[in-house]
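Only the coordinates and a few stated rules stand behind these numbers; no lab work does. For clarity, every value in this text was computed on a predicted model and none was experimentally measured. Cβ atoms are built from the backbone, for glycine too; each structure is taken alone.
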Structure P
Amino acid sequence: MARTVDAHCPFCGSSYRRRSPWPAVVFATLLVIGAILLGTLLMLAEFGARLDDELNDQVEVVQRDFDRDVRRLQDRIERELDERLPNAGTGSGP
């Protein structure tokens, strides 16, 4: 390779100075870090959606069981009151 006093080759026009590989290395590193962060974000979003679905399913089960238990308790209280209180239809009043 011949060198002239100019900063560029008179035949092909390329620069005589070598380019540093660091900008390309930094860019590639940032690109990889960005891809990793994006992948992590997508995995966490999917995990959050699955966790939310699972929690909703569990809440529905607990709510259904609670409603059933409240209905049973209400029926039991009504039966107990019906046994203890006289019928309002019998006219044994003053």
Structure Q
Amino acid sequence: MANVLENVITAALPNSDDCSVTLSWANGATTLSHFSHLVGRGVFAPLADRSVFAQVKIGPRGRSLEWPGDIDFCADALWFDAHPEDAPETLHREQVS
């Protein structure tokens, strides 16, 4: 089980066609994160521009995924979204409720 603060992103490959990002992790895993449900809405409106979506980068120490305009996602949140079984018990209970 991955613990909070142990989830480090080492590579991010954006796919503007379906608004997803393939993430590589320090533990050797690879996951696919989808953002289509957010793209174009509120603060995520700029991501509807494919050239902006393609500008994704890894934040300091691999602890986040970032886009221009102060759009970012925590590495832990991305990991636990892909691996809900790894979420700390309190997070898991909130998702099940």
Once mean count of other Cβ atoms within 10 Å over residues 14-21 is calculated for all of P, Q, which comes out largest? Q
If volume of the Cα convex hull per residue in Å³ comes out at 101 when worked out from the coordinates, which of P, Q was used? Q
Value -25500 of helix-only ellipticity at 222 nm (-39500 (n - 2.57) for each DSSP H run of 4 or more, over all residues; to 500) was derived from the coordinates of, among P, Q, structure P
One of P, Q was used to compute FRET efficiency 1/(1 + (r/R0)^6) of positions 22 and 70 (r between Cβ atoms, R0 = 41 Å, to 0.05), and the result was 0.05. Which label is that? P
